[in-house]
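Given below, in the form of C-alpha cells, are the structures.
Since every read-out is calculated from the coordinates, none of them should be taken as a lab result. Given the structure is predicted, the values throughout are model-derived calculations rather than measurements. Cβ atoms are built from the backbone, for glycine too; each structure is taken alone.
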Structure 1
Amino acid sequence: MLKAMLQTFVLTAALSAPVVHAAYLNDAEIKQIDALENTALNSDLAYQIEESLTTEVGARMIGTEGDKRAIAWAVEKMKSLGFDKVWTDEVGHYQWIRGDVEAKVLAPFPQPIKALALGESVGTGETGIQAEVIHFNTLADLQAAEAGSLTNKIAFVSYRMQRSKTGKGYSKAVGARVKGAAVAAEKGAIGFIMRSVGTDNNRTPHTGITRYKNGVKKIPAVALANPDADLLINQFKRKKKVEFFLKVTAMRNEVVAVRGANVIGEITGSEFPQQIVALGAHLDSWDVGTGAIDDGLGVSMVMAATAHIAKLPVRPKRTIRVILFAGEEVGLLGAKQYIIDHKATLNNHLIAAEWDFGLGKIYSMQSGVGDVSVPAIAELASYMESLGVAYNKTNKARGQSDMGAVTDKGVPAMNFAPDGTNYFDIHHTENDTLDKVDAKDLQQNTAVYTVFAYFAAQADVDFRK
C-alpha cells in the first residue's frame, strides 16, 4: 500500500511541475541537448534553407511547375544535408488556374476594387457578371437569408478578422471563405465577394480555398482587400443600391489530373530504427508571394533541426522522419495520402509535431500523449525553459495542419505555439516573402524543434502510453 502511495505521489509531482532531476536522459545526453540548442541558436542553416526555397523555387501550388521544382529541390536539399533516406510519395489532384480578377463598383459611386480569386473558384466567363450587391455582416447572416432572396445578385460578407497572438480570430472568419460561395449559390446568387481573411490594412487581398457543394451551382468567389471592403461598406451607408462588376478568368479543370508529392527524409535510429519521431511542414504554397511564411518557415526549421542532429557522431536511438506534405492548401491532400500510404506503420510513429502558423518566437508547448508519459514531457519542458518556452500542462494537443490528420489516427502530438500577432497580415498574400522572416526568431524556433526531436528520439519513453 505504501509503495502504491509513493508511486502516486511521484506521478502527481511530475504532473504539477517540470522535473528538476533527469529521469529520461542521462548526463551525457543532457550535455548533448545543451550542445544542440547552442548549435541551433548560433546557426543560420534554417535561414539558408528558407532563402534557397524562396529564391530558387518561389510559389509552389500543387500541380504547377513551381511545385515540381519544389519537390526536386526538397529531395536534393535533404540529401545534401545528410539525411540517410529520401523519397517521394505521389499525391494527386485536379488542375486549377488562377487567372485574373477585374472588380469594380459601378454605382452609386464608381470605384476600382482590389480583389483576388479564392482558391479553386470557377470563373465568370469572358463577359463577366454585373449585378446588385447584397451586404451581410457575417456568414451566419448569409445563411439566414431566405431561399431565392439572392437570385441574380452578388452576395457580400464583410466580417473582419480580429488580431490575436494565438490566431484564434481565424476560425471565426474563415468559415465565410470556405462555405460562403456555396451558401450564396443556394440562395440564388450569381457571385460571391467577401472581405479577405486577414488582419492587415494593406490593399492586398488574401486568397485561400473555397468549397462548393454537390448539386449546387458553382459561382465565382473572390476576396477583397481590407481597405476595399471598407470602401464598399461606406457606399452601402449612403442607403443607395450598390451595383458591382466582376470578371474572373480562373479555370477549374476537374477532369485534368495533376501530380504533386510528399517529400520524406529520415535519419535512421541507431537502436530502434522502426520507431519514428515525425516532424512536418507543408511544401506547397499558394501561387501568390513566395511562400516564405506559409510554410517556408516550417520547411526550413524541421529540415535544419534534423540536419543538426544528423551531424552527431552517433544517431539518436529512434528514427527522425521529416515529412514535407503536398497539397495542404487545397485540403490536406498530402496528409490524407500519407495515412493511406503508411497505414501499416502508423503505430510505429511515437510522436509528431508540425509548424504551420506564426512569425515570432515560440512561447509555449503542449503535448497530447499517454498519461504515463506525461512526466517525460515535463522533463522536456525543463530543457525548453532556457529557450523561453512555457509548459502548457493540459495534455490535449492535436497536431497542427497535416499532422492533425495523422494524430487523429492515434499518433501522439506535440504542439509549439509561436507568436502569431502579425501572421495574418501576410497569410495567403503577395506579401508572403522572405523579408518578413526574422532570422533570430527562426533560430529560436529551430532550436526548439531540435531539442524536441532529439529528446523524443533518444529518451526512454513510449509517448503512446
Structure 2
Amino acid sequence: MKEVTIVGAGLVGSLWAVYLSKAGYKVSIYERRPDIRKAEISAGKSINLALSDRGWKALKGAGVDHLIREIAIPMPGRIMHNLEGKLTYQAYGKEGQAINSVSRGGVNARMMDIAEKVGGATMYYDMKCTGADLKEGICHFEHTITGEKKTVSSDLIFACDGAFSAVRYNAMQKIDRFNYSQNYIEDGYREILLPANDDGSYKLEKNALHIWPRGRFMLIALPNEDGSFTCTLFMPFDGENSFSKLTSKEAVNDFFQTTFPDFYAMMPNIAEAWEDHPLSSLAITRCYPWHHGKCALMGDAAHATVPFYGQGMNAGFEDCTVMWELMQKHNEDWDKVFAEYSEQRKPDGDGLQDLSLHNYHVMRDYVADPKFLLQKKIEARFSEKHPEKWLPLYSMTTFSEIRYSVAWKEGQRQQKIMDEVMAMDNIEERWDSQVVEDAILSRLSHTASA
C-alpha cells in the first residue's frame, strides 16, 4: 500500500485525505498545532467562511457533503446597513442560490473528524515541519512540546499547511528557479463576536451576510449556529480612519457610535470586547511551480488570497477536485499529475487573487452606490433574458465551475461593456428598455471573449 504524508490538518488536508483513502492510500497527517477539537472553539475565532458551489462539489466528490450541511447556514443575499440604519437587500444569485456561513473552527473540527472516520487517516499533533527532501519523499518534524525529532519517508507529500507553509519555506523556496512573492495589503482586520440575544435568538437577520460599507473601510457580519455573529472590521492600519486611531476604549466607543450606530445599539460594550481578538494582517502569496519531486502544494500553501470573495476555502477544495480528476486521467502517474496540476491550476490561483482584490473594492466602495446597484439590475435582467450570452461575474465565481482565470477575463470584458452602457443618456429612466438590451447585444458581438 502506498503511503502519503499530508502536512497540515486544516480544511484542505483533511478533505484530501478522504480522496486519497478512496484510492487506497495510507494517509498520515502531521499538524503543527494541538488538536483543536480538544480546545474550546470560539465562534468568532477567525473570519467565518462562505461555502459555495465549488466547495460543495469537492465535498460531494468525497461523499461527505451531508456532514458539512449540518453546520452550514445558507445566505441567499447580503444586507447593507447605511449610516442611518436603513437596510438594503441584494440577492447573490438566482432563486435558490446561496452562499453558506460556516465557522472556521467548527468546520475544521468537523473535517478532522471526517479525515479520521471516513478517510482512516492517522493524525499527529504538535508536529512542526523543519525540513524536507522532496525528491526522496522525506519530511522532518519536531514535536513542539517535547522537542523530539522524527523523520518520515513516504511515496508522496502534500503540503496543505497554509499561507505560511513550512514545507514551502523550508524546502521549495530553497530550490533554484522557484518563484515566490508575498504582498500585504494596506488593510488589516479585527474580529468582534456579536452575541445572541438572551433567549438565544439572532440580533440580525440570520440568513444573510451583513455589510456596513463606509468607503475606505467596512464591517461585515456572518451568522453562527448559536445565534451569534462573527463580525469583522476591515480597515487600513494607518491614516485618518484606521486601526492606529483606535487605541483607547473612548476612541473605539466614539468610532462605533458615529460610524456604525445601529451596530453600537446592539453591542454598547464594544470597547470592552475590542481586544478579545487580535489585529491581523492580510496577504496574497504567489508561487510557481506548485510541485517538486514527490511533493505538491495545495490550498493556501499554493495560492493564499484575501477573503473578499469568500473563495479561499472553495479554491482549496477545488484543488482536491482537480487533483483527483488528474489522478484518474493519468492513472496515478504522479509526475504527469503534478506537472499538469501546476500548469492548469496556477492561472486560476492568480485569477482568484485578482478577483478577491477586485471584490474588496466592490464591497467597500460600491455596494451602496446607486449607479452600481442599477448596473447590477441591468446585468441581472439581461442575463435572465440571454443566459447563454451573459453570466454576472459574481455568479461565474460563486455559482459555477467556470475557471477563476476565465471568470476574471470575462468579468473584465463585461465591465468594459457596462461602462459604455452606464454612460448612455438617461440610463436611469430607460435601463430596462429594448434600446439598452440591443446596446449590450451589439457590444457583445463586437468584442471577442477573452
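Any idea which of 1, 2 comes out highest on distance in nm of label points 7 Å out along Cα→Cβ at positions 147 and 307?
1
Could you tell me which structure in 1, 2 was used to calculate Rg and Dmax of the Cα atoms in Å, for residues 299-386 alone as 15.2, 41?
Structure 1 accounts for this read-out.
Could you figure out which one of 1, 2 the value 27.5 for mean count of other Cβ atoms within 10 Å over residues 275-282 was computed from?
1
Assuming 23 is relative contact order in percent (Cα under 8 Å, 6 or more apart) as calculated from a single structure, say which of 1, 2 it is.
Going label by label, the one that fits is 1.
Thinking only about mean count of other Cβ atoms within 10 Å over residues 107-114, which of 1, 2 has the largest value?
Looking at the calculated values, the largest one is 2.
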